[in-house]
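S.K.: The structures come next, written out as structure tokens.
FYI, it's all coordinate maths here, none of it is from the lab. Quantities reported herein were computed from a predicted structural model and do not represent experimental measurements. Cβ atoms are built from the backbone, for glycine too; each structure is taken alone.
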Structure 1
């Protein structure tokens, strides 16, 4: 199973649109990482 982690520059709405193909994927904002630096993620 492949999971995707969407960057803050990508719309969080894509998660629901891709849920059937990539279940369990998340957006950095949903994980509380919206202001985190790339190196931290």
Structure 2
């Protein structure tokens, strides 16, 4: 989601939707897999 504060200079903030937040667990698993299998010796 995007929040526009109507300021000068322009300022906006972005936050995850509930759907986006539900995907964080998947990203954590992918990160763990990468750290286990893609690290250089």
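S.K.: I have -2500 for helix-only ellipticity at 222 nm (-39500 (n - 2.57) for each DSSP H run of 4 or more, over all residues; to 500), calculated from one of the structures 1, 2. Which structure is it?
M.R.: Computed on structure 1.
S.K.: Another question, if that's okay. Suppose you compute mean count of other Cβ atoms within 10 Å over residues 3-10 for every structure in 1, 2: which one lands on 7.5?
M.R.: Going through each structure in turn, the value belongs to 2.
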